[in-house]
Structure P
Amino acid sequence: MLLIQNCRLIDPASHTDGMRDLLLADGVVKAIAPAGTLSAPAGCEVLAAHGIVAAPGLVDTHSHFRDPGFPEKEDIHTGSLSAARGGYTSIVMMANTKPPIDCVPVLEDVLARGRKEKIHIYSAANVTVGMQGAERTDFVSLKEAGAVVFTDDGRPVMDQDLLKNALKLARKLDVPVSLHEEDPTFVKNPGVNAGGKAAASLGLVGADRQAEASLVARDVKLAEEVGGKLLIQHISSREGVALVREAQKHNPLIQAEATPQHFSLTEAAVLEKGTLAKVNPPLRLEEDRQAILAGIADGTIRIIATDHAPHAKAQKDQPFVKAPSGMIGLETALSLGIRNLVQPGVISLEHFLAMLTINPAEYYHLPAGRICEGGPADLVLFDPERTWTVTSRFASRSSNSPFIGETLPGVVLYTICRGEIIYRADIN
């Protein structure tokens, strides 16, 4: 049993923002009352919040825990520790593992191991067998086994007829299809924006913005035709944002996610940070970042997802063309949103938290994202004003972050899942 006294409760689902006491017991929120009115029952731990923010535990619907197949980068356990340190209590793991999560036995294995962790672990399943783009997986049996989304993240689904069929079936199952939109026809060198200063400096052609725009245009049209629940992953271009905005007028089930790296950085980071800023789709221009910010502000983009993508140091230390794309993000996402969205006034703190909690939870039908009496006792307590300096010491097994050395606002002080404190900041 845990009593949290005098916290600033921000629950976007109920539009609550005020000083409260919270009593947690048996894995649920037992009581919510005005600050200073709840007394601690016998044997109850008391946490004096002193006005810090209490919000629903964060929800990430796009994380790579590299398990099975790549334990030197991350596994379910270390990924869970990284999530807890960042304030996340619910995670959807991506399916581009080895073997990929394209059949029930592999899915059941990762979910069984996920249940041993202190956070809530969910998993995607693949759209196509072996992520080869030729044969659709068994959506029905995979959903029955626990898949909450279908994706070949890391690779686009190029077969239009296969994708249309997948969208139709996913609509019947009421589950999203989540797509990595990069047409390889327009990608000469992945991870760097084509035609920009970074590509020129590296002597590379790069990945053209048309790689994203062409597939987004195709796929939102397919989703409009069948009424499918389509999620555009890690949107990176102004064209992509505009296409999603227009498509939502015809099918509001079409959504897009933005990553902290794409709303925080431009291709200039590649010049400064090298392979640590190599991601797919690539960081683009300031006008693209501004378009993403506008999409977040006007509600075109309703979900922030980390695309947490761990890689071992030796892999990132290779020459640019050989190094893998991706950066870790679970432990910096909250802070980057406070710095780049809330503090400049792009959106309010409540709006930002909605994008990390109730919005993804509702879209993916997860039992998360809100604080209410009788609901799950999953919370993050953080100080949005306090700052911290990012070091290479992460809870993740990997440390491939371009934000190392930066001082960021927003310190996660406690992460609580099922009513248990699973992360406590080591701050004097």
Structure Q
Amino acid sequence: MPIRLCFFCVSLSCMLSAMPMMAGAAGLNAAQLPAPTPLEEGKRALQLLDSVDEPMVRDMPATDLAILKAAGALRVGEPEQAISTLQEARKKDGALLDDPLAAMIEAEAHRRSAIRAVARAGEYARGLINEEQQLQDADLSPGMAEADQRLRAFIDRIDGIAGVPLALLDMGSDVKSVFLVDKGRSRMFVYERDAAGVWQRISDEYVVTGAIAGDKLTAGDKRTPNGVYRFVQKLSGSKLEDRYGPMAFPIDYPNELDKLNHKNGGGIWMHGYPSGVDRRPPRDTKGCFVLPNERLLAMAGHVYLGQSWVVVGEHLAFGDKQANLPLRDEVLAMLDGWSRDWSSRNTDAYLSHYHPRFHSEKLNLAGWSAYKRRVNAAKSYIHVALDDFTLIRVPDPIGFAEVVVAEFKQNYASDNFSDISRKRLYLVRENKSEPWRILLEQTEDR
């Protein structure tokens, strides 16, 4: 039976949420573009949702279509239209009777319609001041956050600008997939190479993130960390409690950059919903990023432990791939200069590439400098060659204007030692006029 809003009881139990967003292949808005107003979004959404020639609308489940149309009607200030949309759809699709998000939208539409009716009543409503205030106070808009995110995603997919993630500067052969978690959009974009070796977006998922906005800093702060990570483990079966869904994939938070920035805590996973839960609002975890179970199982096939990177940030930027080339070339030029100075055994020039806050395992810059001077002095020749680069720009870095993670194959040869290893550097600069310098250096264990 349809919900009717009374003056004295407004149930908030429907604030469970979260239906998976439909995967799509259209492009995304670049983060630099000004955000449309809610009214503009609503008008554009209704225009698109009424387009019978749009394949995404034509193939959309009836429940999803009704929810988006009703949410769009509320955006443009037409609560009565939202109510009638849901009521008409309910006659055709009984699933709407049990849909908590549809119930929430309808309850909010009745509330707004009642406020409008009281305002129109004028003098006749003078005795309803207390009831009118109760209506104002019973704002259910926060419970509709999922509908708002889905409406934006729908517009982005159809009306957006095609582009690539600008955080991904270069992808080495060691990278099998990339998961971009956009906390601002409550979406996760998954990329893999196609048969021709070209990176393609293969999925666009609704994702639930930390209950508190912002970057994770301390254990228990209920924030999802911003940064660049990898999946390092798979948990399932008896190793996993039901509240995490059918499986979970921990990431390597906190990484060395996090530790240097005094970020702590742990247990950040990609996982599913508890049994019997179909929906969750956009911000509803203790820091993990969470998918509906059906979508988690679909994405699990694209997780390669140690070879799937995870990029987490707010409103990740997308654009033309040519926009990445200047930054990519700058970073590669810096790495080339570093390896040449190392090969020359000019230790002063080599050490000039390191940041004053540099750390490598237990060595700070002073310790590292003493170690390198001692080693290089004992060599009659050194040759260092780098290739197979992965370069990822860290979203929303702490303490620096820009941070790039650089991972590559390093071929080192000298008169008494040779080695081929996978090296990871964190490169930083305080502003774009300064050179890139090495903040952290790690040899990867594979």
Seminar exercise, completed: Structures P, Q compared on distance in nm of label points 7 Å out along Cα→Cβ at positions 109 and 413: the greatest is Q
Exercise. If relative contact order in percent (Cα under 8 Å, 6 or more apart) is computed to be 16, which of P, Q is the source?
Worked result: Q
Exercise. Computing FRET efficiency 1/(1 + (r/R0)^6) of positions 93 and 221 (r between Cβ atoms, R0 = 41 Å, to 0.05) gives 0.50 for which of P, Q?
Worked result: Q
Seminar exercise, completed: Comparing P, Q on distance in nm of label points 7 Å out along Cα→Cβ at positions 117 and 317, the highest sits with Q
Problem set entry | Computed 26.2, 98 for Rg and Dmax of the Cα atoms in Å - originating structure among P, Q | Q
Exercise. For which of P, Q does helix-only ellipticity at 222 nm (-39500 (n - 2.57) for each DSSP H run of 4 or more, over all residues; to 500), calculated from the coordinates, equal -8000?
Worked result: P
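Throughout, read-outs are computed from the coordinates displayed, never taken from laboratory work. The shown structure was predicted, so the numbers you read here are calculated from the model rather than taken from an experiment. Cβ atoms are built from the backbone, for glycine too; each structure is taken alone.
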